[in-house]
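Enquirer: Have a look at these structures, which come just after this line.
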Structure I
Amino acid sequence: MEYAGLQANREQLSLLLSQYHPTAVCIQETLLHSNKTASFKNCSYYGIPAVENNSSLHGGVAILIESSTPHQQLHINTGLHAIAFRATCHKTICSIYLSPSIACNITELEDLIRQLPPPVLLLEDFNAHSQQWGSNKRSTRGKMVEDFPQIQPLYP
């Protein structure tokens, strides 16, 4: 999906949901105001709103879970933009967004992961750059992810 937030990509996401019927979908950079929510056929929507900064929206995370899937939201204590659920697939699903303009250190990430019952499926937009996953450059945050033993990107 292109970068423009959840509402701008709503039709495309609806098509993907109807074609693949995923148990859960994690979305980063929803760009939804605190007074907005989203609804999708056969899905329960849970989200943390975007932050307004200088009259523009930044971030926002959400998880869509198939309505027939038993699930429970996990209450996590973190300053990070993250939301997590435990689903009947016996996995913890966590959606996290780290804005490039907000500092994050390894301790905050470790604290978040310690709160999540294993096994954990962490779906994220860390805004981390590294040659290990196809970037032309390596950022400080990219090095943090490279050095974090529990996080392994699923792709180059």
Structure II
Amino acid sequence: MADGVFNIAKGRVNEYQSRVANNDPANSALITVILKVAEADATLEDYDDLAALLAGSNTEADFTNYVRSVLTDADVSAPVPDDTNNWQAADIPDQTIVAAGGASNNTLVKYLICYDSDTTGGTDSNIIPLTHHDFPVTTDGSNLVAQINADGYYKAS
């Protein structure tokens, strides 16, 4: 297992982040999802929407206090070209789940960053998975902080 980009999002992650940062369309957001069971990366990357991914052999976390994070234009910035290093990186703020687990714990394996063009739609079939990141953590009631990469969760170079 490792970090990777879903096939449907290859070459488009920075575009999706820019759309959220620019509130275009309104109600667009990045959604984070944590998995406690995940298929092999090569299989995982073939899914085109979150509903299909979760209908496969992947299981979303359900530990005490788990909720998906919804990141809007107030939370993220559009990626900016780095002309010195010749890349463009997308980043999100560190995500904290307070008192993760305790009464009900999970052993976690993957952290997903997804794109939803309209958060008022309410269906996982409209959510496009962008990237997946190894996330080997077992909850125990402590605060859980997800920092995917200090340089960003995605880099196009």
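Enquirer: Can you say which of I, II returns 112 when volume of the Cα convex hull per residue in Å³, for residues 58-145 alone is computed?
Expert: Attributed to the structure labelled I.
Enquirer: Once mean count of other Cβ atoms within 10 Å over residues 18-25 is calculated for every structure in I, II, which label goes with the largest value?
Expert: If we compare mean count of other Cβ atoms within 10 Å over residues 18-25 over I, II, the biggest value is for II.
Enquirer: Out of I, II, which structure matches -3000 when helix-only ellipticity at 222 nm (-39500 (n - 2.57) for each DSSP H run of 4 or more, over all residues; to 500) is calculated?
Expert: II
Enquirer: Something else: Matching task: 13.0 is the computed value of mean count of other Cβ atoms within 10 Å over residues 66-73. Pick the structure from I, II.
Expert: Answer by label: I.
Enquirer: Between I, II, which one scores greatest on FRET efficiency 1/(1 + (r/R0)^6) of positions 50 and 114 (r between Cβ atoms, R0 = 25 Å, to 0.05)?
Expert: II
Enquirer: From which structure (I, II) was relative contact order in percent (Cα under 8 Å, 6 or more apart) calculated, if the value obtained is 34?
Expert: II
Enquirer: Starting from the value 0.50: which structure in I, II was FRET efficiency 1/(1 + (r/R0)^6) of positions 42 and 82 (r between Cβ atoms, R0 = 25 Å, to 0.05) calculated from?
Expert: Label of the source structure: I.
Each reported figure results from applying straightforward, stated rules to the coordinates on display, with no laboratory input. These numbers come from a predicted model, not from an experiment. Cβ atoms are built from the backbone, for glycine too; each structure is taken alone.
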